[in-house]
Structure P
Amino acid sequence: MFDFFKKKTLKNETEKGNPVNQAVKPSPVTVRMNEDDRLSYCISMINEGHDSYIVGVYSYLQSCDKEIVKKAAIAIAAYMQKLDVKSILRLNEGFRSHSHYDYSRAWNSLDLDKLAVTIDNPVIFSWILRLGTFDGNGYFREKCIRRLKADSASYIYLLLRLNDWVKEVRDAAREACSDLSGLSLADLINCLGAFEKLRRSGRKDITVFNRFDEMISKRICELGPEINRNLIRKYDPVTRRALYKILIDNRMLSKDEISSLLTNDRDVQCQMSLMSLFVKQYELSVEEIDEFINHKSIMVQRKGIEQKYAMLGKPWEGLENKLLSPSANIRETVRYIFNKNGGFDSRSYYLERLDTSDVKICILGIGETGKPEDKEILLKYLDDSRTGVVKNTLHALGMLCGEKLSDLFWKYLNDDRQTVVLQAYREISAHNIRYGAEKIYDLFMSTDSELIKKKLAYMLVREQYWDRIPYVLMLFNYDDVNIRNVIRLGSKWKSSYYPLSKQQALYIKEVLENEQYQIPDSVRRDVLFNLNIAEMK
């Protein structure tokens, strides 16, 4: 993922009036590098997955050394060719944010004709122009767009500039994007993700947008017979949803084809989009809706139930069976329908079936529909030999009583069964239950379970700062790196707003002075600083 704000930034050098030698942020190693070494370093960082270094490689296109320019261009082309649509969209958002005004201004004078001659490779030069459409300098973006006007492979880059913040750039993009005749079906489909991004943007001209929306949809429909329905799944979810809309809005998919897509597409958002478009564009019978209600996808089932209720306007025979669905969403939808029409007691329905094979779902149902007094009915199921029953009982009790059962959740946090431990932890987290740092630390030291230790570490760092800090310091160098990283978060969350007692202060200082904990000097200074501030209040 492009992380332009957290990784090392590339700094613009202006030695001898030349603003083009942008280098890695100076360090004891990099300050001694020459231009070629710095470029090689940036390229190596890109190859290791540090995408933000593409900004540094790009800056070398302005070098006075032609070999440096060629080397940078080849690296950029190699990098750009690997990007999928999602990566292109991220690059579009992140690339220009690294361009400082003074640095960006230098691109005004860059001669693209001379650059093309230096690179001496039309394919590589095209990749430079595509990246240039993301440049922070509007004049340079416009020049790149105009050079790419007839290049169908660059269409996605041009399309993104329809939302540019500079009017002249938007106008250039609109002109460059106006001819779709040279685009293949694959090119058009690859642009759909970018177009959906434009659909959600704020600067677009709605008239222009609607015209391009119509143009792209029409062109895809013309090429529709070429679409291999079995290969639609290879596209990313955003592209699939956009393609589904075009195909279904224009009735280019049969009911059987849509049903097949619903079965094979496992993305929830895609399923929702397919179902919404299906019921909107096609007249479906009650029998066809029933097939969706029994579909393997929870989302399709839910949409089917909602659609059948919209058609009938009342509950139907057998709907109550869906109260036993393993999906909380399905159960909620069914209860909503019953509540709207009255006359059905969901809580009683679950109580009557507690001692059947549906016990796990009925326990959850009581948690969702019951009252605190139902706790007494459920407690016995904590002794059940089935782990799933115990897990669901903890969740149901959490829904009914919350933090009032803090002692119970603490007990099962130290259970031998991993599933039960995780559920107990979820209830503790969901209800923001605090046990005090000392109690958490004592269990941490006594348990042999790394899973329990990790959950206790998360609980510890949520405790009040002065309460947790001595125990965080004692565990600061815990052996397991994953647990250690969680614990160390507790030293940074400074909540010195809370009052500090003399006893707490003495205990913290005692831990700080104990060499066995090997507390780093920087951490010791931070804690002492907080202590001094708190003691002054």
Structure Q
Amino acid sequence: MKKIWHSMKTDEALSTLGASKDGLTSEEAARRLSTHGYNELGRQDRASALSLFLGQFKNVLIVILLIATVLSLIVGETVDALIIGIIVLFSALLGFVQEYRAERALEALKEMLHATITVVRDGREDKIDAREVVPGDIMSLEAGDKVPADGRLIQNASLQCDEAPLTGESVPVQKTVDPVPGDVPIGDRTSMVFTGSVVTYGRAMAVVTSTGMNTEFGSIAREVASMKADKTPLERRTEEIGKWLGLSALAICVLVIGISLTREYLQGTLSINSGIEMMMFGVALAVAAVPEALAAIVTGALAIGMREMAKRNALVRRMPAVETLGCTTVICTDKTGTLTKGEMTVRRVYFGGAFYDVEGAGYDPAGKVDGPINEMRELMMCSALCNDSALIRKAEGSWSVKGDPTEAALLVLAGKAGMDPEKLRPSHMRIDEVPFSSERKMMSVVVESPEGRRTVYAKGAPEVMLSHAKFIADSGGDVRPITKDDLESVMSASEQMASSALRVLALAYKDAGSEQHEQHEDDLVFAGLVGMMDPPRPEAMEAVATCRRVHMKP
């Protein structure tokens, strides 16, 4: 019976796994590794070069051509036999080369996915290969880590995880150490972390409950692997053509031989030599009925399609699968990361009683804010400095994020306003903070500028932030006491943005002076609202239009 880890208390989970918060010993970890195996999804046996090459001769058309080659030799047509043999060899080699390269490319991609994780072994933290994680290991997780195994949280400091690969949910999930009811779906098991998810915020310790194919991700992989591989439309059609050609050739051969022998018999000229001559003529006619170039044309067309797919970063393992794409009539897709970029983006800002649009999509800071940037300075400073994420520019020019996608969206907003968070942070040192929690629904930091000025920057849910605000910044950036009308206007703006499918955050600030830690979030200056969403990919509309144009139903 499968254990319901998410509904267990932490001590119960540790006891069931025979583990402790001090971690496993190296000897015990080695023993469990030999028992449970490596922490990896079940791998298919790697196809050898020989098996890939021989697999090219399973095509019905190729088999017919091989038979035609043998028959051509029998009837003495050596040149024809040689030509057909060359065509067969060309088709087989072309298919083999394309599929061999695809297999090697997939193997290279798997090697690139090599990961490590920090675990507690022998009472101390140690970084190990993710493949060597075993049930009972204590994982130390922090922002940016990819979770290598399913685990039950035993310590938590505002942990949030992006579980989109498992559940499709684009918003990070807030985690807790408290048990949750046993009958909840995976997305609501907040006391667990799952293979394939990414830590976007906070820190935590978790005891590994399942590895490899026993994880939730592994169960999906098992279901996918259990599906029966069906023949592609091209393979089915090729079989039909092959059977039709074979039967036609056989029928022609029998018919011609039969008519010829009957005529010879009726004329009284039938002999062994004439019979053999008629049979050889029938065989030659049957060979002539076989379209020798068809296999080469089909293989060549598929190879070209395979190469075109590779140019678009799509690997196709088997050539007939290329043709299957052309037979597609219905495309079923999820939203997050497919139709959308999977990257939170600020689309609208509410400041000084007015809305302003923000250009651009994703983590690329290209774009601009359609509003008074100078007057919004403190709002943008808050976006950049009340933030634990980091933007990373890749070698090919694209952008990725380390940390929470929501915070990354704020960094991009600051970048579009002309600020560079990576340069701001060293000059505006963080000297104190009150971290985010699901109970408080806000976080705040205290930073010190080069001039020695200390400023509190805070962000959180609009209703929570308004309860801490005593002042508000107007359209000119001037600060005045907040009024009841201001509160109503802000909440109305928040509801309007939320009704447009935007996730809304409120930003605030104040001069910290020499106040104490517990006073940082009192009497804040309300700076404004930001509304963000996971935007659709720019190419999504074109892709949907293309599908409809070629009669595919998305």
(request) Work out which structure the value -0.61 belongs to, where log10 I(q)/I(0) by the Debye sum over Cα atoms at q = 0.07 Å⁻¹ was derived from one of P, Q. (result) Q
(message) Of the structures labelled P, Q, one was used to calculate distance in nm of label points 7 Å out along Cα→Cβ at positions 169 and 425, giving 2.7. Name it.
(response) Q
(message) Ranked on relative contact order in percent (Cα under 8 Å, 6 or more apart), which label among P, Q comes first with the largest value?
(response) Q
(request) Taking -13500 as the value of helix-only ellipticity at 222 nm (-39500 (n - 2.57) for each DSSP H run of 4 or more, over all residues; to 500) derived from one of the structures shown (P, Q), identify that structure. (result) Q
(request) Using the calculated result 0.95 for FRET efficiency 1/(1 + (r/R0)^6) of positions 73 and 257 (r between Cβ atoms, R0 = 30 Å, to 0.05), pick out the matching structure from P, Q. (result) Q
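Read-outs: derived from the displayed coordinates by stated rules, not from any lab. Note that the structure is a prediction, hence the values are computed from the model and not measured. Cβ atoms are built from the backbone, for glycine too; each structure is taken alone.
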